[in-house]
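These notes open a run of structures that come right after.
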Structure 1
Amino acid sequence: MDEFLIYLKLGLTHVLDWNAYDHVLFLSVLVAAYTFYDWKKVLGLVTVFTVGHTISLLLASYNIVSVNSSWVEFLIPVTIIFTALYNLFTVKRNKNEKMGAFMLVTLFFGIIHGLGFSNFFGSTLGNDGVEIARLLSFAVGIELAQLIVVVVVLLLAFVFQSVFKYSKRDWVLVICSLIIGLTIPMLRENWIL
């Protein structure tokens, strides 16, 4: 049980660490266009992202996949900007029509984000036969931390849309534009092309 809690805490701190704010930025743009009424869609997106993250950790831990870390560090801000731009261009559309495709893209982006942490995580696993249990407890920690972030974002959306009377469109424009502005320096810092 102690080992489960250690890896659960590692998953929590991985997402909630200020030095790894890319997760928070991605999750914020991922759910920027949703409200608490959309909780099933939001939970689905967050869980699909966690599954992608976990798949990449699993594949990297068993040396099935190895990706140059500079490419991953470049692609992480690309995923954030892409998702923000998607929201900016589709804010007026019905999100139901493309939910399946959005889920697949979110899964793929989860794989990219997981690869960003795979070197560190792989070095902590060891080879004593309990890698899957450690990975699953880490994934539970990630999921819990991501749900915390998402609840905060949805609360902010509720406050801005209900109390300050922002339209949904204005909220999405503000939050996504702000996150793009925060992500551009990260992209420039990791530019490899």
Structure 2
Amino acid sequence: MVKIGTEIQSPQTGERLTFLSTADSSNGKLFRAELIVEPGPYVVRAHIHPSQEESFVVLEGVYGYQIGDVRGLAQPGETLVCPVGVSHSQWNAGGGILRIYYEHRPALTSAEIFFETQFGLSREGKLSSTGDIKLLQGAVLLQEVGDFIRPSSPPIAVQNTLFPVLAAIGRIRGYRARYQKYALQIA
């Protein structure tokens, strides 16, 4: 179980995430984190959550989003909800800090694994120039966290066929879903 209050940083994307509620701490009901995003060009690539509703509560700054076909800007005090399986993307649309509560219902431990690995890779400069996890590493990671997050494209049927093959190649090349050196503080 990740200790509540644990903070991790992603220097390549300009993000800082603080765990406020996890699968273990909420009996699987709520994953919640405070996410702070520096101004800059980073955009969270379009993705889906196959089994979770996601919501965003804007605390500070301007939250740029695309949820399904709806694109917009949200201000402090606004809450946005992304239904299960709907493609969405987000970014800091202002000139200052963006601060949001980031929530998933139900909570899955795979969310913690995803952030642990993504932010760890970022701290070592191993994300792409756009802040994305590289293909073979991503395929290996998705074998472990695919219940939490999936890219919006290619279609899931293609992902289910192609990604296990790419993951096998990735594992041969030394990629893992989790790395001890990135392990989050455990309560």
Structure 3
Amino acid sequence: MEMLVTMSALVILLSVATMGWQKTWRSQEILASATRLSQDLSLARSLAIKRGQPVQVRFYRSQDPNLTTLQPEYKTWQIVGYDSREKRFTALGEVQRFDSTVIMSRHHQFSSIVVTERPLDVIHDPMPSGLFTQISSIEFRPDGTTSLDPDPAQQWTLTLLTDGYADEQTSVPKDSRTLIIAAENGAATIY
């Protein structure tokens, strides 16, 4: 009987420790994704200035069999640049994916950047591998400014969370991360 009680106590302690570890791991994945995205926003601005042509960071919304949601989610992004010879945007790098089950919220309350959402244009858009349905983007101009509305009343945000909270429209989990994007230069602050 004592052995059974001891085993039960160990199982309970182990399950509590595992839940805490999973939450910490999820928080670290979200923070790592936010940091990589912030770095790519800085890179896109630098590329626009260096090339003297517009550069965009595009967020692709698509169905992903690795996620638990039924809706297409923002799971990937890519830096693309305008090619004046071809009169279209071309890929400047590989498609990047958020870590594990991390996604960008598709709700404008948490990711205001999704108000720029539009369908993929198969003629003028570079076609990354995979079936992408919608695009949201931040464009950097050659002078280092962005195409985002500079109105101080408008705050530009990107919120990263795990796919288990994808349908949430009233609040985000405590371990989510929000990037606030400065409209004048695209600088990102992670909260």
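Bear in mind these aren't lab numbers, they're just calculated from the coordinates by the rules spelled out. The structure presented is a predicted model; accordingly, all values stated were derived computationally and were not measured. Cβ atoms are built from the backbone, for glycine too; each structure is taken alone.
Work out the source of 4.3 here, i.e. which of 1, 2, 3 gives that when distance in nm of label points 7 Å out along Cα→Cβ at positions 2 and 82 is computed. Source structure for this number: 1. Here Rg and Dmax of the Cα atoms in Å was derived from just one of the structures 1, 2, 3, and that gives 15.7, 47; the source is 2. One of 1, 2, 3 was used to compute helix-only ellipticity at 222 nm (-39500 (n - 2.57) for each DSSP H run of 4 or more, over all residues; to 500), and the answer was -7500. Which one was it? For helix-only ellipticity at 222 nm (-39500 (n - 2.57) for each DSSP H run of 4 or more, over all residues; to 500), the value -7500 is produced by structure 2. Given that semi-axes √(5λ) of the Cα gyration tensor in Å, for residues 98-153 alone, derived from a single structure, equals 25, 15, 10, which label among 1, 2, 3 identifies that structure? Computing semi-axes √(5λ) of the Cα gyration tensor in Å, for residues 98-153 alone on every structure in 1, 2, 3 gives 25, 15, 10 only for 1.
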